Structure P
Amino acid sequence: MYRTIVTALIVSASSPVVAQEASNVTAAVMSQDQIVAFNKAVADFTAGQQAQQAGDNATAVAKYDAALPAIQDAVKVQPDNLNNVNFLANALYAAAAANVALNKIDAVPPLYEESLPYWRKVVEAKPTDATSSMVLTSVLIQLGNFKLSKQDKEGASPLYVEAMSLARKSVGENGNAANRNLLLSAIIGASQTSDDPALKSEAAAMSKAMMADGTVDAVNKPAAQILAGSGK
């Protein structure tokens with residue numbers, strides 16, 4: 001199951017206006033054709049967001065697919081332009097969300113994989129941006145879950161470890177339910193790829209506490225019920 005609350009956050013966080021401004025920055029190093037394509041990508045992305053917010057995910061996917069090549073090209077030309085890197089990370093994540101809504105699950109992991117280095121770059125550059133950190137944490141967990149579903153514990157483990165580090169920092173700054181659920185997801189995943197008894201104990205204790213106070217979300221609830229020993 002995918003955590004749709006984070007998807008909703010990222011759709012509203014995307015900013016084609018910033019991307020349009022970025023096109024002016026890159027004008028000196030991009031060809032005229034690339035600039036035209038990039039500006040069209042901004043329009044396509046905006047249309048994709050509008051369609052997605054209206055529940056028309058098929059149109060959203062088509063618009064995101066149309067927008068992505070020019071945004072990817074812009075990032076290749078100027079990889080240190082954080083506005084464009086952020087725009088590409090958002091576009092890939094929004095495309096993944098629209099594919100999830102269409103139940104095209106096989107399309108999601110490649111989009112997450114591609115977005116991962118861009119989200120890392122954004123979070124590194126903006127360490128106080130809670131939304132970007134939350135999205136990066138979610139992407140890491142969901143990629144870990146995908147690999148774990150394929151029995152690739154070796155591939156999943158470092159993703160969960162990275163997610164735990166980010167989630168612990170977020171909980172330390174704001175211990176709200178959303179951040180604690182991301183941390184719980186990361187710990188549950190990590191406990192399935194490691195023999196460390198401390199992780200398993202932490203997963204059980206946190207599950208029990210969050211089941212007791214009613215803050216566990218729908219994504220974590222099935223595993224949390226088992227770990228908490230509720231049997232319900």
Structure Q
Amino acid sequence: MAKRIEGVTEKLLECAKEEFLANGYENTSLRIIAEKAGYTKGVIYIRYPDKESLYRALVEPVADGLCNYLKNALEGFKALPGEVQKANERSYADEGFQKFFGYIYENFDIFKILLMSGETKVYQEFLHRLVEIDTDCTTKFIEQTNNDAFSSGRLTPELAHILSYAFYSGLFEIVIHNMPQERASEHIGKLRKFYNTGWKTIFEGDEAEQVNGERGSVS
């Protein structure tokens with residue numbers, strides 16, 4: 001077997017990033033990527049059997065990194081006793097989300113490729129993983145804090161999925177619209193506040209609805 005030359009894969013991925021970012025998935029040519037990297041198209045096929053494999057090699061490590069961060073953060077939260085979760089839920093979420101948000105901007109170009117290249121299968125797989133991790137934590141939180149959101153019917157697994165999917169889809173609009181980080185932070189803060197109010201109603205029931213109604217009438 002021929003020995004692979006060091007640095008070739010990195011150069012191919014660098015050129016692939018430029019092409020996917022500029023042209024989208026469908027209009028990106030493996031031949032042009034190879035030429036820009038200074039190699040033949042065959043060099044790509046030694047490493048990647050097709051364009052999707054090259055695309056996945058570029059975006060999946062970053063997507064996996066975000067999913068793994070979310071999973072590890074929420075696993076740590078789930079390991080806390082129920083009373084500690086209830087007392088620290090907001091501060092824990094705020095601290096964790098800042099790191100989550102920062103990771104997106106550290107890898108902004110890759111997320112832009114993932115969201116806007118026109119290759120939807122990998123993005124949907126990624127979004128499904130985020131939602132699955134998130135809804136699992138919500139379910140465990142409800143169980144460990146003896147909340148009656150499910151038993152009362154205020155929440156169902158289907159609704160939990162819809163809410164989580166809508167939140168993360170909305171969050172990634174900051175990438176789609178190429179928002180500067182400071183402006184995006186303001187918008188996401190408002191988005192989280194909106195969702196937190198809704199979740200408070202689901203978790204606390206009629207009492208929270210009454211309080212929110214009174215606040216609405218004052219404004």
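If we compute FRET efficiency 1/(1 + (r/R0)^6) of positions 182 and 198 (r between Cβ atoms, R0 = 25 Å, to 0.05) for structures P, Q, which one ends up with the highest value?
Looking at the calculated values, the largest one is P.
Give the label, chosen from P, Q, of the structure having the highest value of FRET efficiency 1/(1 + (r/R0)^6) of positions 102 and 118 (r between Cβ atoms, R0 = 30 Å, to 0.05).
Checked P, Q; max of FRET efficiency 1/(1 + (r/R0)^6) of positions 102 and 118 (r between Cβ atoms, R0 = 30 Å, to 0.05) sits with P.
If you rank structures P, Q by relative contact order in percent (Cα under 8 Å, 6 or more apart), which sits at the top with the largest value?
When relative contact order in percent (Cα under 8 Å, 6 or more apart) is computed for each of P, Q, structure Q gives the biggest number.
With mean count of other Cβ atoms within 10 Å over residues 46-53 as the yardstick, tell me which of P, Q scores highest.
Once mean count of other Cβ atoms within 10 Å over residues 46-53 is worked out for each structure, P has the highest.
When mean count of other Cβ atoms within 10 Å over residues 94-101 is calculated for each of the structures P, Q, which structure yields the highest value?
Evaluating mean count of other Cβ atoms within 10 Å over residues 94-101 on every structure, the highest lands on P.
Read-outs: derived from the displayed coordinates by stated rules, not from any lab. Fair warning: this is a prediction, and the values are worked out from it, not measured in the lab. Cβ atoms are built from the backbone, for glycine too; each structure is taken alone.
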